[in-house]
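Take a look at the structures below.
Nothing in this text is a laboratory measurement; each read-out follows from the coordinates by a stated rule. Just so it is clear, the model here is predicted, and its values are computed rather than measured. Cβ atoms are built from the backbone, for glycine too; each structure is taken alone.
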Structure P
Amino acid sequence: MSRIDVTIVNPFLSAVVEVLGTMAQVRATPGKPSLKACAVASGDISGIIGLTGECTGTISVTFSARCALAVVGNMLAERLTDLDDTVIDAVGELTNMISGKARQGLAASGRILRAGTPSVITGRGHRIRHCCDGPVLALSFATLYGPITVEVCFMDKDGCCRLTTGDRDPADAPPA
């Protein structure tokens, strides 16, 4: 198995931890990154956003229903019970914020990317279709309210956004 490139992983780990901590007062603890083999989402609601620039790709952020309700409820200081338009819009905005923060981190290493407008998919067992056929990096996070998974997929141009390096085991997630 290929080794996952931490210069790609770290900006996403930091972005999730920072955005959820700042916007929703939710602590997200990263798990071990892995390469995902199927398109079925690991949760009930996903925001997805396209990327262009030095490489083309997509980022998705998937929440369990319970987690999405708690995170958005914390953001709005409300108790939410349904995955309604408010939650759907907020998941799209969280995806946008996580993407923006991660892209700032990637820019620090010379990878300049622009993002499109996020879209949101709901429903248990929904599928996430990334815009390219490259490997899909899955970053899992544990929260008090349930899991979050961030998926990243790039179509590499000249090696700038390669998700893997070499032929060793995946890198461990750095401490949050």
Structure Q
Amino acid sequence: MRVYVPLTLPGLAEAHRTGELGAGPLAAYAVTPALREWYASDDTEELEYAALGQAALASLRLLAADPQAPRRRAVVAVDVPDGAASAGPGRGPDPAEPGEVRVTGPVPLARAAAVHVDSDDAEADVTAAAVALAAADAGDDGARSVVDGAEDHELLWYATQEIANLVGPYEGS
């Protein structure tokens, strides 16, 4: 099963250093029945893209909580055994977090299929979105527009062999 794990660049650097995304349980996003219902599509690629988008929003939440992290969202696409990810209790069809799952057990970085990271030109919009996120969550339409501005930036795709180049400046952070 493909899951999308939200991180920050320092978090990705830590995963690169340790060889593990975490011991679990980890919050991640995947194509779940709730995501299918929320997105209203049967196209697998569209659903995977929607799960990636939910993980990118979760990465933005991590950035909002860590003002020292570089303002670039990061998501790792990981293949885990089918039984390792579960919507589980409290992770049902919550429309605020469609596709959210918990991944049990350790998640080796070696299972990563790809990494998705914002380009440098997204940093200003991601910075503004991280600041506006709490107000957007509280229903402020102007703040929601600012968050949408970050979501307008496509995350770039990187092969796992490129992780060292992505995290070089953040190693040891």
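Have a look at P, Q and say which one yields -12500 for helix-only ellipticity at 222 nm (-39500 (n - 2.57) for each DSSP H run of 4 or more, over all residues; to 500), as calculated. This figure was derived from Q. With semi-axes √(5λ) of the Cα gyration tensor in Å, for residues 48-111 alone coming out at 21, 16, 11, pick the structure among P, Q it was computed from. This figure was derived from Q.
With relative contact order in percent (Cα under 8 Å, 6 or more apart) computed over the structures P, Q, the top value is the one for P, the highest of the group.
Ranked on distance in nm of label points 7 Å out along Cα→Cβ at positions 40 and 120, which label among P, Q comes first with the largest value?
On the way: P: 2.4; Q: 4.1.
That would be structure Q.
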